[in-house]
Structure P
Amino acid sequence: MKAELILDARAALGEGALWHEGRLLWVDIEGMSVHRFDPVAAADEVWNIGQRAGTVVPRRRGGLVVAAHHGIGFLDTSTGRFEVEYDPEGGRPELRFNDGKCDPRGRLFAGTMGLTKPRVPGSLFRLDPDGSIDRVVSGTGTSNGLAWSHDGATMYYIDTPTLEVSAFDYDSERGALSNRRPVVKFQGDRGRPDGMTIDAAGNLWVALWGGWGVCCCDPRTGAVLERVDVPASQTTSCAFGGPDFGDLFITSARHGLDEEALRAEPSAGGLFVCRPGVTGVPAFEFAG
C-alpha cells in the first residue's frame, strides 16, 4: 500500500494525529502550532501557541488540550488563547512534552522527553479530569505512541529508544499501570517506532521514524501484518478517520533533513492518507 499526499504542509515536525468531529487534529512541534484539517474543504486551521506543541486532544467541554514544551494547557479555538495549567516537570527547559492520548475514561496520558545531549530522562504522566496529575512511568527516553485495547484492560505504549511496543495491564477504575512487557519488537534499521493508533480488529498501526512508512502489528503475536509506504522518511504519527474511519492519516517531518535529503523527498512534512482496507475507532476526549 502507498499513502498519497493530501496536504503539502511542510511541517517541521508534524505529530499527534487524531480524528475529531469530521476533522483531523495534529501539531507541528517545532512550528509551535496546533492544526485542524478538513479533508473535504482541503482547509487547515492553524493556531500558534508560542511554544513547542507536543500533542493535542479534544476537550469534552469545548476547545482543545495541548501538551506543550512548558506543560499541559487549554487552547480556546475561538480566540486562539493558550494557557498552561499544569507543569509537572517544574519548569525544566531541557524537557518538553511529546505524544499523548486520552483513555476511555477521559484521562490524558502524555510523556516528556529530554532536549539536551546526553538526554535527561523524561516521564509519562496521567492528568485526571479533576486536575490531579501523577507520574506513572519514570526514566523514559522519547515518550511516544499510546493506545488502549477495546476492552480497556491493556494500555500500549511506545518509548522510541526501546525499539518496542510495551503493554501494561490497565486498571480502568484507577488509571493504574502494572505488568509491563514487550509485545512488538523492532530492529531499528527499518525505522524506529513513533506514533501509534489501533484499528477495530485490535491491531496496532505504528509510524516509523526513518522508515518511510507505517506498519500494522498484531500485539497478540508480535507479527507485522501490513505496511504502508509513505514518500517521507520521517513518518511520525497516524490516525484513522473519515466518514467510515477507513482513512489512515499520517503525519511526517522535515526537521533535521539537509537540502539534498529534501530534494529527494519534497513531500517531507506533509500530511498523507491511504485506505488500508480496515477501520479504526473513535478517539477519546479529555473529560476535565
Structure Q
Amino acid sequence: MAKQGTKASLPRRQMGRYLRESREEQNLTQGQIAAIMDWSVSTQSRLERGDVGRLRARDIELLCQNLGFDDEKTAAMVGLFKQGAEKSWWHSFGDLIPERFNVYIGLEASARHIEIFRPDIIPGLLQTTDYAATLDRTYFPKDSEEERQRRIELKTKRQAIITRRANPATLDVILYEAALNPLVGSPKIMAAQHRHLADLSTRPNVTIRMLPFSAGFPVGGPVGPFSILDYGLDAAGSTAEPTVIYVEGFTGDMYLEAESDLRRYREALTIIRHNALDAVASRTLLRQRMKEYLA
C-alpha cells in the first residue's frame, strides 16, 4: 500500500487510469468489479489510483480478462504493475510492456497543459494525416495498410484534445527551425503541413513559436525533444496529478517527476523561449516556408 500523503508511481497510476476508463466505458461500478474479483470496493478504488496494496501480477491479469482486454493490453497492464515505484521511469520498448502499446497516449489524453520542444520533427499533435502517414510507412515498413490506418486514426483522435470545443488542452510548442527542413513525402505534403501549423497557431489555446537558426544553442549545447505535461487541479483544488516530463528516445522513453528534473527542464525551456521568435513572426515564417514549397 502507498504511504499516506504520497502518490503512487507513474506506471501504476497509468495502469489504474486504464482500468478505471475501461470500467466506466462498460458502465460498471467499482462495486460490481469488486464483486467479480472477490475483493473490497476500497481495494478496487485504491487500485484505480495506482495503489496496488498486496495485489499480485496474477490479480491484475485476471482483472484484465474480466474487463475483456486483449493479450497486448493485458500484457501492458501487467508490465505497468511490475514497474515499481521509481520517481524516474525508463520505458524500454518491448521490455515488460509491448512495443506497440503507447504508454504516452494515456498521459497526453488527460493533460490540461502541454509544453513541447522539438528540435527535429513536427510533433504528433500537430502533424497532418499525409505527413504522419509518410513517417509511419517509413518507420513500420512491414506493417499492413490496415495497421497503418489504425495508427493514423489514433493520432487523429489524439489531436482532438486541442481542437475539441469543450475544455481543450492548452498547447505551447517551440520548434527549432531545422524541424521544418527535412522533406517528408513531397513538397505538396510539406506545404500542407506548414499551412496546418500556421492555421493551428491562430487558435486561442495553441501557441507555436520557432527557434531560428540564428539563435544557435541558447542553452549552451543541444537539447533533445521533450514535453512537460501538467494536469491542473482536481475538484478539491489540489494538484490532480504530478507534472510529468516526457523525453522521447529511439529505443525507449523516459518519464521524470522529480522536482530537480522539472526545474532543470523548465529552466531550459525558459531560455529557449526567450530566444525564439514571437507567435506572429513564427506564423509569418511558417507561411513563407509554405510558399517556398509551393513555388
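Please treat every number below as a calculation from the coordinates, not as lab data. Model, not experiment: these values are computed from the prediction. Cβ atoms are built from the backbone, for glycine too; each structure is taken alone.
The table below lists the values:
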{"item": "Given 10.9 for Kirkwood radius over Cα pairs in Å, for residues 174-213 alone, calculated: source structure among P, Q", "result": "Q"}
{"item": "Which entry (P, Q) yields the derived value -500 for helix-only ellipticity at 222 nm (-39500 (n - 2.57) for each DSSP H run of 4 or more, over all residues; to 500)", "result": "P"}
{"item": "Distance in nm of label points 7 Å out along Cα→Cβ at positions 38 and 278 - highest-scoring structure of P, Q", "result": "Q"}
{"item": "Cα Rg over 2.2 N^0.38 Å - highest-scoring structure of P, Q", "result": "Q"}
